[in-house]
Structure P
Amino acid sequence: MYSPSSAATIEAVRKLYETTCDAAYGTLFKYAALDEIIGRPVQTARHIVYAASRELETKAQRTLQNVLRIGYRIAQPAEHEALAAQQHTKARRRLAHASRVIRATNRPLLRPEELRRLEKFEAALVWHEQALSQLDRRTALLESGQVHLDQTVTARLEEMARRMESLEKSLRPEV
């Protein structure tokens with residue numbers, strides 16, 4: 001979870017959230033207006049927009065959508081699915097890239113400790129890829145109308161999501 005590092009950042013996130021939480025769906029916030037709201041250029045402080053967007057998503061069931069070279073706008077509820085699909089696609093590409101990087105590692109040059117960490121991480125990536133493939137197959141069946149989602153499948157999907165989250169937490173480097 002994101003935790004702001006300074007009082008100024010916390011205040012900027014709060015201001016942006018308060019400005020956007022009651023705005024009408026489709027409202028466009030141009031970069032100049034956002035710069036004024038947060039008190040600094042958005043181009044150097046996107047983390048503030050991302051934090052405010054997360055607040056909107058959790059507290060107001062809204063999200064900010066980037067409008068290329070113009071600013072951000074409050075997405076219509078019907079647009080959320082497409083936005084989520086875009087994020088899913090990006091995440092899949094990042095996962096595939098991570099797998100390629102792991103496979104490209106010159107393992108004989110690693111110390112035993114480094115090799116163990118790499119193999120643990122690789123196993124987690126393989127598990128993620130398999131889980132996503134399984135979910136993709138189930139989604140395709142659901143969308144084709146061949147299978148109906150029941151409570152058992154829902155419970156299994158939720159458990160799989162919890163396990164993936166737990167794995168991700170265990171792989172994060174300790175600070």
Structure Q
Amino acid sequence: MRPLRRILLAAAGAALLVATAWLLDLFAQQQLTAHLRDQAAHALVLAARGDTPYRWQFGAPDSIIAGRVFGTADFHFEAGETVVRSDGAPFDIGVPLARPIDIALFPQLHIVATADGPALLRVIVYEGLQAQERALEALQLVPGTPPHVIDLAGGGWSESATDHAAPH
């Protein structure tokens with residue numbers, strides 16, 4: 001009778017493991033469905049208001065790619081902003097994207113940036129980390145000017161003559 005008890009306990013344990021795995025899978029599916037439904041509802045609300053799901057506040061290391069500014073050693077986060085000091089050398093701030101942006105749906109980029117002196121701002125995109133860069137014509141940042149609106153859907157894009165990998 002003792003071997004029968006062991007077999008029954010082993011069978012009950014196996015059944016418990018299978019039921020647990022099945023219930024965990026069901027729970028994960030329900031959580032994913034709820035998350036996707038919430039994201040879709042949020043996107044629909046934004047679209048109905050004419051708003052965008054893309055907003056970046058560069059106030060903390062997790063708000064920019066790799067948590068740092070590329071090309072300069074002098075930057076810090078202060079009062080919800082990224083402060084960069086440059087001796088005139090170019091620097092890059094990477095914007096994290098959860099998914100590609102369709103510029104037909106979101107054709108404008110609003111930039112709120114200030115400069116202590118004359119500066120140039122360029123929007124550079126890479127379709128992948130090893131892809132060729134595409135850049136918009138440089139925008140002049142003048143101290144004391146209001147936020148800039150950049151037309152992403154218009155002309156002004158150029159492709160680099162040589163391949164430059166995205167900074168990393």
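Throughout, read-outs are computed from the coordinates displayed, never taken from laboratory work. As the structure is a prediction and not an experimental result, all values here were calculated from the model. Cβ atoms are built from the backbone, for glycine too; each structure is taken alone.
Worth a mention:
- Given 4.0 for distance in nm of label points 7 Å out along Cα→Cβ at positions 108 and 140, calculated: source structure among P, Q: P
- Among P, Q, structure where distance in nm of label points 7 Å out along Cα→Cβ at positions 100 and 156 as derived comes to 2.2: Q
- Which of P, Q leads on Cα Rg over 2.2 N^0.38 Å, largest value: Q
- Computed 10.8 for mean count of other Cβ atoms within 10 Å over residues 36-43 - originating structure among P, Q: Q
- Structure (P, Q) behind the derived value -22500 of helix-only ellipticity at 222 nm (-39500 (n - 2.57) for each DSSP H run of 4 or more, over all residues; to 500): P
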